[in-house]
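The structures considered in this document are given below.
Please treat every number below as a calculation from the coordinates, not as lab data. What you are looking at is a predicted structure, and each value in this text was computed from that prediction instead of being measured. Cβ atoms are built from the backbone, for glycine too; each structure is taken alone.
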Structure P
Amino acid sequence: MFQDVFKDKAVLISGGSSGIGFGIARAFHAAGAKVTITGLTEPELADARAAGIAAVTLDVANLEACRKLLGTFSTLDVLVNCAGMIRRANAEHDPEQFAQVIDVNLNGTQRMCALARPLLAKSKGSIVNTASMRSFTGAAVTPAYAASKGAVMQLTKSLAIAYADEGIRVNAIAPGWVKTPLTKALRENPELNKAVIDRTPMKRWADPEDMAGPVMFLCSPAAAFVTGVILPVDGGYLTM
């Protein structure tokens, strides 16, 4: 679908070693883009490298590491921010855990956007951040995750305004319940799994690849007049 759009385009996907990020990375790679993904540790990069995708380690909470990585790019057309974390079982009510989640999910996204800005201004490129259905709703047991994703929504809108004069479009997807390593325990819990499916009009969990089409659309010329949008990709979950 997007072969003529992204062929030879430089695409960087933070947190692209698994889950949503890896699904998006594979789609851009299949469309002929020059994709680089990041993961937190070397072992996480094996699947991407096996698929022929360039992969490097990166902790988005480390400003100098982010600066060093972006300094290796001579051109960049697309930045997709998927690096993120969640602490379950009420762990995020601990102030230190709360701060860590905010630093990765929100501050990490901002770091990558800010450091990629000069490159994207040259290419008139696009950014897609990863918000969440929790950008719109609260989450009693994961308050830091919900707070960070609500902030990613507002960051996306703010950067869309700030970067518009440079020709950079900034949007976000808001995934619903997706089959990823982070949700494995939830899917294996019969009660929780049923609750998710019962509330989702499309009656299934999303596959990571379900996120790829919306992201590629937002980065394509078909979305040339779209910026500051938070696009739910949730099977209708937020409509219920």
Structure Q
Amino acid sequence: MHRLDKNKIPQHVAIIMDGNGRWAKSQGLKRIFGHRHALNSVRSTVEAASKIGIKYLTLYTFSTENWNRPKDEIDGLMDMLATAIDKELPDLHKNNVSLKTIGDITKMNNKIQDKLNKAIIFTSENKGLTLTLALNYGSREEIVDCVKRCLREVTDKNMNLDDINETLISAKMHTSNMPDPELIIRTSGEKRLSNFLLWQAAYSELYFTEILWPDFRKQHLYDAIYDYQNRERRFGKTSEQIKKYE
């Protein structure tokens, strides 16, 4: 952590938590044990993010495509999520963490919805880190939903077609209450976004690590941020233009 420039900490870090199944297989265990062990990684990462001043941490927890997994694995994940909310909520609140979600949680069971909604309300006044769980989330579905809502407003004459621009679309995304992620991390060696924050990732720095998510700890988050801090973010400009205004 001592290597990090405290003035260049990204506001928003998003993580594609990948490799739970492979970790379990390497241990000779069923996949669900990888998911359970991964809770330690979530806890360590949230604590580290809070400590260094990250304002928003978004975790790709359950995608729209994950419904295609075996039923026993999905059921195990839902039970584990319900238990984790109960277990972790007191510490989240004590550490001033605000919990939020993106995605359509109405397709999840009533117990999960109830626990999530209560946790969101319980932590809503906290002003530290905003922890966002992407649950039943898919970026293409999010974009399609945004397009439909814009079309309805134009059809109902509540909005003109020319009113649609990048700012308006961003405001209608699930992530409208947070800045776009400056850094997206993916574990397990895979190098793709997998339908995660496609609109918001336009200028995100991407960081890929071979570490499987259940082995990911705070030092790995610091490594990713250190790498991020040593990149030049040009946003379409030249290096000379960037240096001129530094």
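Can you tell which of P, Q yields 48, 39, 38 when Cα extents along the principal axes in Å is derived from it? Display every interim value, and only then the final one.
Details: P: 48, 39, 38; Q: 54, 50, 35.
The read-out was computed on structure P.
As an exercise: distance in nm of label points 7 Å out along Cα→Cβ at positions 102 and 126, calculated from one structure in P, Q, equals 3.2. Which structure is it?
Working: P: 3.2; Q: 1.9.
Of the structures listed, the value fits P.
Quick check: -11500 is what I get for helix-only ellipticity at 222 nm (-39500 (n - 2.57) for each DSSP H run of 4 or more, over all residues; to 500), calculated from one of P, Q. Which structure matches? Walk me through the numbers before you get to the answer.
Details: P: -11500; Q: -14000.
It traces back to P.
Comparing relative contact order in percent (Cα under 8 Å, 6 or more apart) across P, Q, which structure shows the greatest value?
Numbers: P: 19; Q: 29.
Top value of relative contact order in percent (Cα under 8 Å, 6 or more apart), among P, Q, belongs to structure Q.
Compare distance in nm of label points 7 Å out along Cα→Cβ at positions 110 and 150 across structures P, Q and report the one with the greatest value.
Working: P: 1.6; Q: 3.8.
By distance in nm of label points 7 Å out along Cα→Cβ at positions 110 and 150, the leading structure of P, Q is Q.
Among P, Q, considering only distance in nm of label points 7 Å out along Cα→Cβ at positions 70 and 214, which has the greatest calculated value? Before the final figure, lay out each step's value.
Numbers: P: 2.5; Q: 1.5.
Result for distance in nm of label points 7 Å out along Cα→Cβ at positions 70 and 214 over P, Q: largest is P.
When FRET efficiency 1/(1 + (r/R0)^6) of positions 166 and 190 (r between Cβ atoms, R0 = 25 Å, to 0.05) is compared over structures P, Q, which one is greatest? Kindly include the intermediate steps, with their values, before the conclusion.
Numbers: P: 0.00; Q: 0.30.
Largest calculated value belongs to Q.
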